[in-house]
1. If FRET efficiency 1/(1 + (r/R0)^6) of positions 15 and 87 (r between Cβ atoms, R0 = 25 Å, to 0.05) is computed to be 0.45, which of P, Q is the source?
2. With helix-only ellipticity at 222 nm (-39500 (n - 2.57) for each DSSP H run of 4 or more, over all residues; to 500) coming out at -17500, pick the structure among P, Q it was computed from.
3. Which structure, out of P, Q, was P(r) over Cα pairs in 10 Å bins from 0, in percent derived from, given a value of 14, 45, 29, 9, 2, 0?
4. Of the structures P, Q, report the one carrying the highest value of distance in nm of label points 7 Å out along Cα→Cβ at positions 39 and 79.
5. Using distance in nm of label points 7 Å out along Cα→Cβ at positions 47 and 95, single out the structure from P, Q with the greatest value.
Structure P
Amino acid sequence: MSKIFKKYLPLTESTAYILLALGEPLHGYGVMQKVDALSESTVKIGPGTLYGAFATLENEEMIVKVGEQGRRKVYTLTEKGKQVLKEHIRRCEILVKNGTLSKGW
């Protein structure tokens with residue numbers, strides 16, 4: 001993983017789920033619904049959090065606006081966003097593996 005991408009890691013849980021949701025083009029409300037479904041209702045993202053994240057992720061070129069549905073802007077992952085998300089998932093897999101192997105609890 002490039003040092004350029006490592007500056008974004010670790011992702012917050014909310015940001016990771018937003019990026020996961022944007023594996024397909026979606027508008028904000030669609031992202032909120034998909035995050036709820038993907039997280040099995042363990043992560044709730046409100047509009048303020050979501051649109052703040054959209055602005056940051058768009059500025060960092062991890063997502064891009066690909067269209068509009070009426071007043072709704074539709075976003076999707078960029079290649080950079082995909083790479084950052086893949087590295088975050090790899091790191092989480094290491095954590096889960098070590099947690100599963102732990103016998104201290």
Structure Q
Amino acid sequence: MDKLSLIATAREQTSKAVAASSGRAAHTVYGGHDHALRQTVIALSAGSSLAEHENPGEATVHVLTGRVRLDGGRTSWEGSPGDLLVVPQERHSLSALEDSSVLLTVVKHD
């Protein structure tokens with residue numbers, strides 16, 4: 001069994017995101033492209049975003065730090081630490097309302 005601190009990983013990725021010109025940083029903590037399940041800590045500096053994209057399967061966003069907005073279709077949801085947002089099965093985007101980190105969990109469909 002492996003163990004890691006999501007908070008420490010979030011802190012590290014947030015530091016990288018704030019320093020990056022893109023305002024983003026990410027680290028896959030479980031799974032990967034050869035697994036159905038993938039969990040990734042994504043950090044976004046305030047005002048940055050992940051542009052609108054398709055959902056590759058079932059997905060959730062667990063807010064670790066900061067505040068984010070998930071936009072999907074005509075609906076949007078705001079999340080704060082501890083909130084779990086279910087990613088809609090449509091094109092969507094994620095924006096940071098302040099320096100933020102999330103745990104993205106995806107189960108890819110075949």
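1. Numbers: P: 1.00; Q: 0.45.
Checking each candidate, the match is Q.
2. Working: P: -17500; Q: -4000.
Source structure for this number: P.
3. Values: P: 14, 45, 29, 9, 2, 0; Q: 16, 49, 32, 4, 0.
Considering all the candidates, the number was obtained from P.
4. Values: P: 3.0; Q: 1.4.
Ranking P, Q on distance in nm of label points 7 Å out along Cα→Cβ at positions 39 and 79, first place is P.
5. Numbers: P: 3.1; Q: 1.3.
Top value of distance in nm of label points 7 Å out along Cα→Cβ at positions 47 and 95 goes to structure P.
Each reported figure results from applying straightforward, stated rules to the coordinates on display, with no laboratory input. All values derive from a computational prediction rather than experimental measurement. Cβ atoms are built from the backbone, for glycine too; each structure is taken alone.
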